[in-house]
Each structure stands twice: as structure tokens, then as C-alpha cells.
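Below you'll find the structures, each written out as C-alpha cells.
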Structure P
Amino acid sequence: MKIIALTHVKNDAWCIGKAIEHLRVWADEVIVADESSTDGSQDIYRRFKACPNVHIVDNRPKFNFNTPDLRNYMLGLAREFDGNNLIFEIHADEIMSAEILRPEIRQRLLESVRPRSAIMMPWTTLWKHPLEYRADRSIWSRTWSWFGYWDDRSANFEGPYFHGSRIPEKYLANRLDIDFLQVLHYQFVNLGYERSKQALYHIYERNHFPDENIEYINKKYAIAFDERNLKLARLDSRHVQPWIDRGIPLDEKFPEQMFNWRDIEVLRNFERHGTARYWELNIWYIDWEEKRLEAKQQGCEGIPDHPIVDERSPGTRLAHRWLMRTQWYPFWRLAFIRLLFTKGLERLRGRLGGLA
């Protein structure tokens, strides 16, 4: 049985080199599928061309995130290797604890799994500093997530990729908790990328689900800004220092503002659809006019020629501030009242259906 690590990536030059460098040490095979990155990622991939267990797929197909196609594509690549293997989906901004380097830990992992095992592990969120993690009562603290599975080739992914499971749904009933390893999540270490990512998620939802309640969209992503009762703890060096000693700079820090490809995508949506379509979305914590000027300076195409002005109404500004500060819906807003009514009807129909 092989350990196969899968990573699908687009424009993550800030972290993908570290991810591949560590994956190739503990995984038997590493498959990196890139979606036409333009941020210098291709130069990073060239460093690994000579590594026999690293397989780079340049310019992979683009898939609709509302389908399971991307994950099934990655699964198909993994199944090109013979046998029933242990497959991990590790994202570009994630690093397995260096405990995996200890032979007895790796062996314990292999001895713990069974055919169709669905592996759940602690998911440690680093917060604004590469060596400090959330240790409070927030959703970002003491979180577990799905990461791997023993593939017996009997299942494929069925649900959408967007916010979907990393494990084929058929295997999820066979949950296996691995508490002697953890995955380190660096999403919030590069805050400039993270804030742009949240904005693009809002845009994506507005475009692909035009009937979805605006207040519901905003509330869904507000947790990324939740610092109420914030508490941080120092990461135990055993999880990262062995990687650092191998030359992987996991202690690297990043500026809070960093122009990136997601900013360009948001700006292109402004050009295609106008800004008014997005005024109600909680994305205006970013100075989009500053981003527009930077995009123009870099020669990016499809960017608005006219200045971008934050034209939210006073009520919308207040609602966004309230949401960010309290993590509660702005209860006085008409859209929230509609949401309550809609959800109430759904529950009522569900109960009546159960009685039928």
C-alpha cells in the first residue's frame, strides 16, 4: 500500500513550494495538479521535476466547483498507481505535523487504517503568526477535519467540490480518528491572500446562487473575521522545527496586504457586472480602488477603467460593521426577516412531510 498525497492548486506560489517539499518526504507519491497558475508557481514546480515521487500536472482542466468533477479527476490520477492505497488530500496552505517523520508514528498510521477508513485529524489553525495557533472557543480552535482514506476503488465523489468533503461520501461512515498527528493550516498567516479569498468567495456565491439570501452569504463567511475572546498559544516545536531544519521556512511571515490573483478576479467581476451587484456583500473591508490602480499598473486585462467607489448605503455599512463585530445577523434588515420567513417555511414543510 502506498501513501499518495493529492494537491490541486492555482496561483499559490507563496506556499506551494513548502507543501511539495514536505509532502515528498512522507508520501510515497505526490500529485500536484495546477490550474494554469501565472504567479510564478511554474518556476517552483521545475525545482521538483527531478524528484521521482513528485508528479506535476501542468494546466489541468478547469472544473465547475458545483460538481464533484475536480475531486474525481484527482482520484483518477491517484488510481493510476496499482493497488488499494492510502490517499490524502492536502491543500497548498497545509503542512502535516513533523511527527510524521518519526518512523514509529508513520507505522502507527499505516497500522491504524482499514479498507475504506475515512481519516479525521486535528486541523490546527495558525493565526497571523506562523508559530501561534488559535486556542480559544472559536470555530478555528480545536477543529478536526477529513484528510485521507483507504481507497478500495469502490467509490467516487458525488457531492460538489465547493465546501465539500475531501473523502468520497461512501467512505464517511467508516470514520477513523487519528489523534497522534495533526495538519497545520496556514491560511490566516498570509492575511492579504486570506482577505482576498473571502471576498472572492462572496462574489462566487452571488454569481452562481443569485437567489441566495445576501445576509446568509455574509454570515457564512463572517467567521473568518471572528476574533472575539481571541486566545493564542505557541505551537509545539516538534510539529514544525524538524521541517525548518530541513530548509522549509515554515516560520516565514507575510505582510497584511498583498496584491494577488483573487483581487484581479474580483475586479474583473466588477467590470463584467458592475459594482452595484455587490454593494450588499461584506467585501468592502478591502480598498478596491487601490487594488484597481495596482492592477492597472501591472497591466492586468479586464479591469475597470473608472474609479471604484464604495457606494454602500449607511444602513448596509452599519449591518456589515455589526456582523463583523458581533458575528450576529443584523436583525433589523429586511433581508434577514425574509431569511427567517423562508427558513421557517422550510422547517414547517419538513415537519408536515414527516407526518404525511
Structure Q
Amino acid sequence: IVLAVLIRLATAPLRWSSWNGAPVLFKDVFYAAIRTMLEHITIAQARYMYKSTTDTYLDLCAETKAVPNSLHLDGVMCHWIGDEDADFVILFLHGGGYTQPCTIGHMQYFHRLISDLNAPTQPHSSASASASAAVLLPAYTLAPEAIFPTQLSQAATALSHLLTTRPPSRILLTGDSAGGALVLSLLSHILHPHPHPSLAIPRIALAAPLAGVCVYSPWVSFSTAHASFARNAQRDTLVPGMLRKWAAMFLGSARGEMPVKEVTEGDNYSEALLAGMGWWRGVHEKVGDVMVWAGEDEVFVDALREFGERFGEAWRVGGGEPEKATLEVARGEAHIGPIMDVMFKYEGKSRAQVVVEEWWVQRLA
């Protein structure tokens, strides 16, 4: 990793005339380091290096001087960020390729988001909300220790619990990357209950639509053949080889850490881009508003554009208001850009962060 950083820095002047990296040198070098790490890290190394989601949550509580508040729901531990009695609850399904725990940066992002929404006079707050919000974070079981649809079942368990405590109109769903894809899996399950032969995935019956869904760079396709993988290879953090390995582990089609097949393919539940328009019809009756966020410089962007257009068309054809299902492609941003900016410890907020926060404010109005 150190060598990759040094090479990236040393070659930067040679690349000025035909620059194809991240828009800022710091990000360009940092992304190169992340790509190098992801290309070589094994699951055993990751488990040794990184704390569990639950342990990281305890670190967040220590950092923010909050009292830990967790609940155990039928095999999945869930953690509160903020006041569980808030007006709205945001069910957050974290990213990490289904194989990695939630990072402190992810938690800091959502802690700052709800802090700003709940107390808009704070520094760095860009807007105000008229109702309070809290986050519930399930520490779902990672792959390869558990394969799909275990993670969907645990997400459905968390949502089912929330529905016993408040109406659907007070619940929002969010997730980034693999977690964003898991949110879409949950939407699919609400529309078409998953027919797993042995795993009893809780069915979700909604008396009214959920308040909203916001997904950041969701992993909607396991294919690495989209043109944006080549176009944005030097602008993003993700690498195709790692994605193929993690997808195979998630679906249970890996031998050790290597995919058995050249191309890993899921189904409508695990790989949202495979679902046709008809699959999503009626989704506007299950959720009031959906935003798909994508970075123009991420390798997923072509798949996300295709998914966003198809989902939006299904929403409109089914009778949903067009402005309630949106695709936001942020210029100059890489994978999960708004969250990455918090990981970088930027004091101010990027345009991407502000746009997403404004969406949250409108949902809580």
C-alpha cells in the first residue's frame, strides 16, 4: 500500500496533461491506496484488522459520549444512533461488499446527519427538519460466514420490529453500496415475498407506505463488464477482482475466496439490475419517495444509470409521481462520495452531501 501511494505521488506530474484520476490529488492518492488494499486483502486478514460492527458502534458511543443502546432481534444485534423515541427512524444497512463490517466513518456520517437534522443551528448544518430522527443499525451477519438471503432475513427482522413501534410513514430505509443493494432486496421482498425453501424470512405487511428510501451507490449489478469500470478505473476506490470474489462469497458460489464461475449472477432479490420493469410496479404504494445517489466517477455509475431509469419508469408507469423517484448523479464524485468525505474528515460539506441532506430534510418535514 505504501509503495502504491509513493508511485501515485511520484507519477502525478507525468499524468497532468492526460489526467484520468480523482479530481483532487489527495483523493487520487488515497483511492489508489484503497484499490491496492482491496485487491490483496483476504477475509482472514480483514477479520484480524477490522473491528466488528458492534465493537465499532461502542467506539462511536465513546467518541460521542453517548450511552450504548442496542437490542437483539432473533439472531441480529441492532444499534441505535440517536434517540430511539425520535419521530422518525432511519433503518441503515451498511456497505462493505457484504463481507466487511460497518466502519467508524459510516457511523460518523449518519451521526452527523441526524445531529444536523435534529439541531440545525449546529455548525456545518445546511438545512433544518421539522421532526427528529434516529438511526437503527443492524449488525447483520457477514459473508462468507453466512450467505444470501440470511442478510435479507435479518434486515426484514429489523424492519418488522420497527413496524411494531411506529407507523410505516415514520420509517425510512437507507444503505450504501452492498447495504444499498440490501435495501433494494428488502423492497423486492416487500413486493414479492422471498420464496426461500428453508429460511423463514419475515413477511412485511405495510398498512401505509414507508416514508422514503435513500440508497448511496447501491451494488445493483455483479457484472464488471460495464464501460464505467474501464472509464473510471483510476477515479474510484473499487476493483473488479475484489467485487467478483465478494459477490461469489455472498451468493455461496465461491471455492474458498475464489469464484467458481467467471461471471457471478444472482437473481432479482440479490442483484437489482436483473429485475425488469414489471417487478417494480406498485413500489410507489410501498414507499413514498426514493432517491438513488451515484457518483459520476464511480465504476458502478453505468449500472446505476440503467437501474435508475428502469426503476423510475416502472414507478411512473405504475402510477407514482415522477418527482418522487429520482436518480442523482453527482459530478466529480466517486463511490459513496458523501460518506467518503466524512471519512476524509472534511470540515465543510460537499455539494453531494448538501443535496442528499436536503432530500432527508424534505422527508422529515
### Message
Once FRET efficiency 1/(1 + (r/R0)^6) of positions 194 and 322 (r between Cβ atoms, R0 = 25 Å, to 0.05) is calculated for all of P, Q, which comes out largest?
### Response
P
### Read-out P(r) over Cα pairs in 10 Å bins from 0, in percent, for residues 34-233 alone, computed value 7, 27, 38, 25, 4, 0, structure in P, Q
P
### Query
Can you say which of P, Q returns 49, 43, 31 when Cα extents along the principal axes in Å, for residues 146-281 alone is computed?
P
### Query
Out of P, Q, which one gives 160 for volume of the Cα convex hull per residue in Å³ as computed from the coordinates?
P
#### Entry: When distance in nm of label points 7 Å out along Cα→Cβ at positions 114 and 266 is computed for each of P, Q, the largest belongs to
P
### Task
For the read-out distance in nm of label points 7 Å out along Cα→Cβ at positions 202 and 258, a value of 4.1 was computed from one structure; give its label from P, Q.
Q
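One of P, Q was used to compute FRET efficiency 1/(1 + (r/R0)^6) of positions 138 and 274 (r between Cβ atoms, R0 = 30 Å, to 0.05), and the result was 0.25. Which label is that?
Working: P: 0.25; Q: 0.75.
Source structure for this number: P.
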### Message
When distance in nm of label points 7 Å out along Cα→Cβ at positions 162 and 210 is computed for each of P, Q, which one produces 1.4?
### Response
P
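Throughout, read-outs are computed from the coordinates displayed, never taken from laboratory work. Computed from a predicted model, the values in this text were never measured in an experiment. Cβ atoms are built from the backbone, for glycine too; each structure is taken alone.
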